[in-house]
Structure P
Amino acid sequence: MIRRLATALALLLGLTGCASTAPFRNDHGMPIASSIASLESVTLGGQKQWILIRGRDASKPVLLFLHGGPGAPETSLVKHYLGALEMDFVVVSWDQLGGGKSYSDRIPPERLTIDHMVSDGQELVEKLRQRFGKQKILLVGHSWGTVIGTRLAQQHPERFHGYVGIAQWTNSEERELLSYQAVLGWAKETGRADAVRDLERIGPPPYTGPDEVKRIEVLKTWLQKSGGLTHGQDNMNLYLLPLFLSSEYTLAEKANFMSGLMFSMEHLWPEAMTVDLPRTAPTLDLPVLFVSGRHDFNTPLPQIERYFSQLSAPEKEHVIFENSAHSPCYEEPERFVSLMRGLGDRWNLE
């Protein structure tokens, strides 16, 4: 009974109140002077956006995390699942324009382009380098964040220790087709006649015309149900519970989270479907690490392996998490944290 009440209270507190982030404290409950725990707005490209900065020691290497979507910030996920990284890094989570805390219905739609996102990212990188006195920072992207991350790494490799691509994006049109085929294969193998019927009705991508959105929704619905997003666990628990419990978002921001996602998808998805990184980014002049989930149907592993084999980089590695799908960093967080800590000596992190 007491445990249930405590859980209910935690949920209630997570859904209400002002946005804030907890400070780091020592064993006596006093704030740690060398730490940083800051939830703050920054102006990037003339637009107000938000970042969360957390690190037990502000002199540690800076890690910039680029979220997925478009329009699906992972600030709450990074803090919830990857909080151990705050011992070894100054972890910066950025809510890109149009998503999460950086969503507003007053954002000019024409402002949501990949070029603008990359420009905002470069501006943020410069602010972080100057603020923390770092020549280089560590760049980490997840899913859609790898589109922005790859471009950032390609344009200014000298500003980064290295680039980590989680569920690395490759060629969008081929990705959607391979995703469809993977989900349809799952439906046939598991005897899901309802899924087979729905998927064969919409046919394979690419989708165009007045029913484009509905067909995409059907595919993404079965993608979730197939386990191609998360392996062996509930999608909603993995992704949404940390958001509900997060102190970094106000009640209104939590309520508007889906509005930001839909706004970003509406204006960025058509351009996102033109991305072809194997063609436009065949070379990255910095160390590269890809992290993939064995069971990922959203960014299918064979496609990532092909891009990795073709990619030219001074140092590259592809690590596959066997018990993960599209979010290995959250599905197997302890292994991911260990992997990031291991980069310290290999990539000469300052």
Structure Q
Amino acid sequence: MTRTTPPRPVDVAGALPQLAPLARPAVRLHPRPGRPSRGDSSVGGPLLWPAGEPWPYCDGPHEPEGHSVPASPEDVRWERRIRAGALSRPHGDPYRPAFTPEELETLERIRAGRPWPEGPVAMVPVAQLYVRDVPLLRPPGHADVLQVLWCPFGRGDLPEPVLYWRSAAEITSVLADPPEPAAVRQEGFLPEPCLLHPEQVTEYPNPLELSADLYEQVGRWSARQAGQAIPDSLDALDEAAGPEGLYRSALSVAPGWKAGGWSHWGLFDPVPQACPACDSVVVPLLTIDSTEWDDNTRSWIPYEDQDRTEPSASCLDPQDPAMIQIGDLETLQLYACPVDPGHPHTAQLQ
């Protein structure tokens, strides 16, 4: 099934022509639960991994942090199946599923956790993107597949991703049974297998990336659109219509998983990041988001999902179909060098 983002409520570049040169294409990936194969672009699906290449491991250390309780990948998937089964029962409350006594016993066992691992931990597949599905990717050389994995323990609330570019035609023998970690630090670091429904959209910079003059123009315009009183000062504008106005929520940066486009920002102020190899300013490559939309970004909900915004047996959380949680519902953005895509990537929590 395709996914179609509704047209933006206003042609912001028409209203504010200074924004037009700042437009960038982005591809919303729209992950939705499914059964991807190695030949599919996916989130959390199997990877086209060469049989003769070692699977990546994280050396750690993997030590207890906060209230995290490790669980095995099998138990995480089992808990999700239990929750889906409860939602499929007649008259089930999506926010308070009715579990059977047996299910409650199993959930109690799962939530008791597993021991913290000793030694290296196998990384888990996060995403696989074929250039045929996401043409704006700029692979190095003859590569046509981007693969992303991360350590399921990470550092604090931030998973540590690793990236691989591959040429699918050069992989003649595929690793049939990749290793899995004995445990993951939290459920939100183990993606639910999802097929992708790529859709190209146009983005404009987060308000925090605008020049002071353009920021003020956008904020005043956004206030007028909302019928608000226009603040006298830039500081007052920042607290009123600026960052949280129509422009930010509906006209600038799309929520959810995406390739390309602009950065979200908000948790931190924008800081240009340099390529570790050549000092060029890096550009967004892949955005891994904890939510596909929230209360401020509902205008971005695709037409096909607008009657599916409640939990169900087929999708436990329509706002987070991949079941990923980064930090406090934050975003992990990966960046690439615009001069040489083969240079090391960088990452930023936003």
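Derivation of every value follows stated rules applied to the coordinates shown; laboratory data play no part. Being a predicted model, the structure only gives us computed values, none of them experimental. Cβ atoms are built from the backbone, for glycine too; each structure is taken alone.
Observations, loosely collected:
- Comparison of P, Q by mean count of other Cβ atoms within 10 Å over residues 133-140 - largest value held by: P
- For helix-only ellipticity at 222 nm (-39500 (n - 2.57) for each DSSP H run of 4 or more, over all residues; to 500) computed as -13500, the structure of P, Q it came from: P
- Answer label among P, Q for the case where Cα extents along the principal axes in Å, for residues 37-220 alone, calculated from the coordinates, equals 57, 55, 38: Q
- In this comparison of P, Q, the computed figure 35, 26, 20 for semi-axes √(5λ) of the Cα gyration tensor in Å is attributed to Q.
- For relative contact order in percent (Cα under 8 Å, 6 or more apart) computed as 25, the structure of P, Q it came from: Q
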